[in-house]
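Below you'll find a set of structures to go through.
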Structure 1
Amino acid sequence: MAALHGDPTRIDMDLDPIAERISGVAAHGNTPFDMPYISEIVPGLWQGGCRNGMRLPSDIKHLVSLYPWERYTHEHDLDSAIAVRMYDSTSQAFDQVDVLAAWVNVCRASAPTLVHCQAGLNRSSLVVARALMLDGMGASDAIHLIREKRSPACLCNESFEAWLTGIEA
């Protein structure tokens with residue numbers, strides 16, 4: 001593996017997404033954030049970001065990637081993995097959100113599931129919130145829970161939050 005990176009003395013390191021933190025300023029609203037790479041929102045449903053080479057916890061059995069440009073490494077078998085290209089844009093279409101959210105609910109009924117995007121702020125929040133809503137939670141409660149468990153910066157993309165709250169109206 002070291003030769004692939006050009007450094008024959010390179011050491012492979014295990015990056016733990018629960019212990020490692022991600023911080024920065026979100027493009028939407030210049031919102032600062034600092035949180036673990038992944039956070040458990042409700043039992044068995046994890047949400048977060050990703051960085052190439054980060055180790056997927058072995059208890060995660062379903063992986064939903066909304067940011068296929070970065071990938072988790074894993075040595076254990078996954079029950080399912082799906083990668084969908086989604087953008088953190090105010091013009092992002094929502095036509096695939098219900099299908100993804102319904103899939104997340106199917107997955108988390110059988111085993112721990114991680115929904116990730118780049119930082120775990122908007123795209124993953126959109127899908128996780130909608131999954132919670134399809135499971136009976138109101139939009140405002142789902143949004144509040146995600147912000148409490150993950151970060152107040154979640155759903156700082158106002159079009160994502162507006163879409164979620166508009167469904168309930």
Structure 2
Amino acid sequence: MKLNSIGLDAEKSKLLSGDLNTLLANFQRYYQNLRGIHWNIRGKRFFDLHVKFEELYDDANIKVDMVAERILTLGGVPQHTFEDYIAHSKVPVGKNVTKDEEAIRLIVDSLKELLIIERRILDASDEADDEGTNSMMSDFITEQEKTVWMMKAWLAEEI
């Protein structure tokens with residue numbers, strides 16, 4: 001087994017970099033959705049939601065950078081073109097979303113896709129003894145599960 005410069009199996013790190021690039025693509029679409037609903041939200045809840053969506057896109061922007069830097073740490077190259085993001089993203093596209101419930105539902109649906117990818121990466125990073133990636137995924141999952149719960153509570157729906 002060949003080890004990379006941080007002492008991890010080089011082949012497993014390469015595979016994790018690919019999974020992280022998939023996550024990166026999905027986070028970029030999620031981020032763009034959040035920007036769109038932040039800009040376009042209308043209605044009586046505008047002031048509260050406008051601020052909340054900004055909070056969420058700021059957080060997503062930080063996570064995008066963290067994922068890209070983890071890819072680099074593992075020896076990979078982060079994808080950075082819209083073409084790459086479109087090709088590798090399953091997060092739904094939210095185009096011209098102006099209604100509050102539609103916006104919140106878009107967030108919930110997007111986070112569901114991110115959580116599926118993150119859990120897959122969590123398992124793979126555990127098998128690769130990659131504590132750095134594993135810890136990051138664990139933190140992301142914990143935060144996003146709470147956000148889903150809060151969004152579902154706002155929608156008055158069961159988790």
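Laboratory data are not the source of any read-out in this text; all were calculated from the coordinates shown. Every value quoted in this text rests on a predicted model; they were computed, and no experiment measured them. Cβ atoms are built from the backbone, for glycine too; each structure is taken alone.
If mean count of other Cβ atoms within 10 Å over residues 46-53 comes out at 22.2 when worked out from the coordinates, which of 1, 2 was used? Computed on structure 1.
With respect to distance in nm of label points 7 Å out along Cα→Cβ at positions 134 and 150, the largest value across structures 1, 2 is given by 2. If Cα Rg over 2.2 N^0.38 Å computes to 1.10, which of 1, 2 did it come from? Clearly, the read-out refers to 2. A value of 12.7, 38 was derived for Rg and Dmax of the Cα atoms in Å, for residues 30-125 alone; which structure in 1, 2 was it taken from? Value 12.7, 38 for Rg and Dmax of the Cα atoms in Å, for residues 30-125 alone corresponds to 1 out of 1, 2.
-26000 is what came out when helix-only ellipticity at 222 nm (-39500 (n - 2.57) for each DSSP H run of 4 or more, over all residues; to 500) was calculated for one structure; which of 1, 2 is it? Derived from the structure labelled 2. Looking across 1, 2, the calculation of relative contact order in percent (Cα under 8 Å, 6 or more apart) that yields 28 traces back to 2.
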